[in-house]
Structure P
Amino acid sequence: MTPLPCVLLVDDDATTNYLNRSLLTRLGVAERILIAENGDQALQNLRQHCVPPTPSCPVLILLDVNMPGMNGIEFLEEYQQLPLAEQRAIVIVMLTSSLHPRDVQRVEQLNVVSGFLSKPLTGEKVHELLRTHFHAQ
């Protein structure tokens, strides 16, 4: 598989970010991996790398829901304000340990998330995500 140009990991837990980055690096998933510890940092990354689009604009975002400051749902609400072309070019997958049904309903109403994965991220989950959203073999 050709590596994705860039992946953005959004999680407030440094250990989770370290493990996910290590897994994605070992699997050769992306040429570049960006990390944000909350929704605000994630938006800053997108504004820096995607408006206007650059080669380091993430094509995949793995987003946690529960984070201090701007959480995942608040990030999605702000993300919707970005230009439509950038929204369509980025696959967002919620990666979380648990989702309250109210949160799932809110995320689905926003209509910008491509799927949900439960933590921890595994090689099998990554391969399925790539097959589903990036037509990887």
Structure Q
Amino acid sequence: MVQVVGDVERLHGAGLRVTAARIAILHTVRDGDHLDVDAIYRGVRERVGHVSLQAIYDGLHALRRAGLLHKIEPMGSPARYEARVGDNHHHLVCRTCGRVTDVDCATGEAPCLDPVDAAGFHVDEADVIYWGTCPGCLPSQN
């Protein structure tokens, strides 16, 4: 119940209408591990019953725009969503199974990486994805 109250306050604070679908999206993403839209859709349906896929997309878009969710888009993989926002962490992605894991920023101040030449841009975020093979997909070391 405390978590629901906190989510209601976060939605209000972001200027968003509080709906059962948005609360369920927040809970599903928070309880999951870098879920794609299909997994979020299934999780929300388990929590609130019938909800349209379009409502999920609309909810994800609104929650992302409000800064309550973060979207990552690893190349060759569907977009993934996470509730870890407000820090500038990065991600490890397994080339074999697609598993995504958070990794804290390696060094420096946010945005963690300063381009050699920002071409006049004011850089406020860096989206770094490290690619490799997760421990579960590595050949066993016998």
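Annotations
- For 15.1 (mean count of other Cβ atoms within 10 Å over residues 24-31, calculated) the corresponding structure among P, Q: P
- Origin of the value 13.1, where mean count of other Cβ atoms within 10 Å over residues 8-15 was derived from one of P, Q: Q
- Structures compared: P, Q; top value of distance in nm of label points 7 Å out along Cα→Cβ at positions 88 and 120, i.e. the largest, recorded for P.
- Of structures P, Q, the largest value of distance in nm of label points 7 Å out along Cα→Cβ at positions 32 and 64 belongs to P.
- In this comparison of P, Q, the computed figure 23 for relative contact order in percent (Cα under 8 Å, 6 or more apart) is attributed to P.
- Label whose coordinates, when helix-only ellipticity at 222 nm (-39500 (n - 2.57) for each DSSP H run of 4 or more, over all residues; to 500) is calculated, return -11000 (choices P, Q): Q
- Among P, Q, which structure scores highest (criterion: Rg/Rh (Cα atoms, Kirkwood Rh), for residues 56-127 alone): Q
- Of the structures P, Q, the one that -0.41, -1.27, -1.43 was derived from, the read-out being log10 I(q)/I(0) by the Debye sum over Cα atoms at q = 0.12, 0.20, 0.21 Å⁻¹: P
Every number in this text was worked out from the coordinates using simple rules, so none of it is lab data. Remember, predicted model here, so these are calculated numbers, not experimental data. Cβ atoms are built from the backbone, for glycine too; each structure is taken alone.
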